[in-house]
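*Asks:* Pasting the structures here.
We did not get these values from a lab; they are worked out from the coordinates using the rules stated. These numbers come from a predicted model, not from an experiment. Cβ atoms are built from the backbone, for glycine too; each structure is taken alone.
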Structure P
Amino acid sequence: MRLIVSLFLIIVLTSCADDYKPKPKAFLRLDYPEAKYIKANLNLPFSFEKNIMATKAEAKVMPAPTKSYAINIEYPKLKGTIFLTYKAVEGNKNYLNDFLKDAQKFTLEHTKKADEIPVTPYENKVQNVYGLLSEVKGNVASPAQFYVTDSVNHFLTGSLYFYAKPNYDSILPAANYLQKDIMRLMESIKWK
């Protein structure tokens with residue numbers, strides 16, 4: 001009997017040394033291919049590079065007081081689209097001011113649901129391209145917006161959307177991947 005009690009005490013004392021810790025829930029790991037870029041062959045007043053992962057990039061002429069185009073760059077595998085809108089400034093400072101206000105207002109509309117909106121200024125004096133990239137963090141419809149201009153003739157604004165209900169944690173890997181594409185687009189713009 002003593003042997004059984006001693007054995008029982010040894011088992012109890014050695015087995016209870018560590019607290020039980022449940023395994024954490026696993027998260028889906030999303031790996032995207034390394035981005036490769038090509039020049040988008042569209043008849044526009046500017047050129048840019050797009051990721052070959054984007055299966056479609058098309059431009060449509062839009063009715064507006066100035067020459068305008070709507071360009072959609074679609075990423076079906078990521079269930080997202082980068083929507084671009086080009087507007088000719090035509091040397092009119094009033095147009096430029098209105099376009100800048102509209103772009104900034106659009107980003108500020110996300111402050112209701114955004115956790116934060118860090119901005120990254122962009123400047124390329126050689127190509128005469130100046131702009132701003134806004135990353136909108138939180139459960140918002142568009143996790144990234146940007147605009148670029150030469151301040152005289154051209155203005156381009158863009159926003160990223162996904163075909164899903166906004167859930168920041170779920171779309172974050174795809175949003176980060178496409179934000180790199182947006183930066184490449186901004187860096188590769190050449191005005192005509």
Structure Q
Amino acid sequence: MSQKLDCTLSAIDQANLADPNRELVEGETLPREYAYSLHMTRWLFELEPAPSERMQIACRAQHIERWTMPRSDYGEGRQSYYQWRQACGRMHGRRAAEIMAQCGYPPEECERVELILTKRKLREDEDTQLLEDVACMVFLERYFAQFFEEKPDYDKEKWLRIVRRTWGKMTPRGHEAALKLAGNLPGHLQELLQEALAE
């Protein structure tokens with residue numbers, strides 16, 4: 001690991017360790033966004049065994065300090081949700097670029113990671129698409145079941161749309177990994193996934 005990369009990842013970790021929210025990971029309670037960043041890093045190496053430094057940084061910073069921009073600050077509904085997501089992406093990209101600059105990365109590398117994190121070129125840019133594959137895998141593995149339980153008011157059609165939308169964001173490499181993971185999901189979610197992908 002280069003000195004610049006070590007400096008950047010350590011600074012991102014320190015930022016995310018300040019998250020007041022908590023998540024239980026293998027019996028240990030961790031700050032939620034720090035835990036999320038570790039899930040992102042693990043799945044990055046699952047999908048790309050020798051990832052670039054910029055991808056290691058982008059995945060670690062995917063949710064950097066997200067708790068400082070709560071969803072509740074935005075209105076209800078899909079449009080407000082997307083506005084929040086876009087604002088988060090800009091903030092994450094900006095923070096990652098700031099940290100990279102402080103750790104000695106040149107401006108072009110800082111700008112590259114900032115672009116990846118905003119996801120403005122999803123489906124056009126390989127790095128941005130890899131980040132999306134990683135994020136989708138983390139969602140399916142760690143948060144899908146919890147999200148399902150938290151939304152009892154969502155009907156089946158809405159869940160099918162969510163699954164299809166998530167699937168549509170992924171590459172064939174992501175699809176292959178997701179199908180392998182699917183066997184570990186609760187039975188009702190396996191059935192939902194199968195139905196969503198059958199059409």
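*Asks:* One of P, Q was used to calculate Rg/Rh (Cα atoms, Kirkwood Rh), for residues 104-183 alone, giving 1.07; which? Don't skip to the end; give the middle numbers.
*Replies:* Working: P: 1.00; Q: 1.07.
Of the options listed, only Q reproduces it.
*Asks:* Let me ask another. A value of -9000 was computed for helix-only ellipticity at 222 nm (-39500 (n - 2.57) for each DSSP H run of 4 or more, over all residues; to 500); which of P, Q is the source structure?
*Replies:* P
*Asks:* If we compute FRET efficiency 1/(1 + (r/R0)^6) of positions 72 and 144 (r between Cβ atoms, R0 = 25 Å, to 0.05) for structures P, Q, which one ends up with the highest value?
*Replies:* Values: P: 0.95; Q: 0.70.
Greatest value across P, Q: structure P.
*Asks:* Taking 3.5 as the value of distance in nm of label points 7 Å out along Cα→Cβ at positions 96 and 168 derived from one of the structures shown (P, Q), identify that structure.
*Replies:* Values: P: 3.5; Q: 2.4.
Checking each candidate, the match is P.
*Asks:* Given a value of 1.9 for distance in nm of label points 7 Å out along Cα→Cβ at positions 136 and 160, point me to the structure among P, Q it was derived from. The partial results should precede the final answer.
*Replies:* Details: P: 1.3; Q: 1.9.
Source structure for this number: Q.
*Asks:* Suppose semi-axes √(5λ) of the Cα gyration tensor in Å works out to 52, 18, 14; of P, Q, which structure was it derived from? Intermediate values should be presented prior to the final figure.
*Replies:* Details: P: 52, 18, 14; Q: 28, 19, 17.
For semi-axes √(5λ) of the Cα gyration tensor in Å, the value 52, 18, 14 is produced by structure P.
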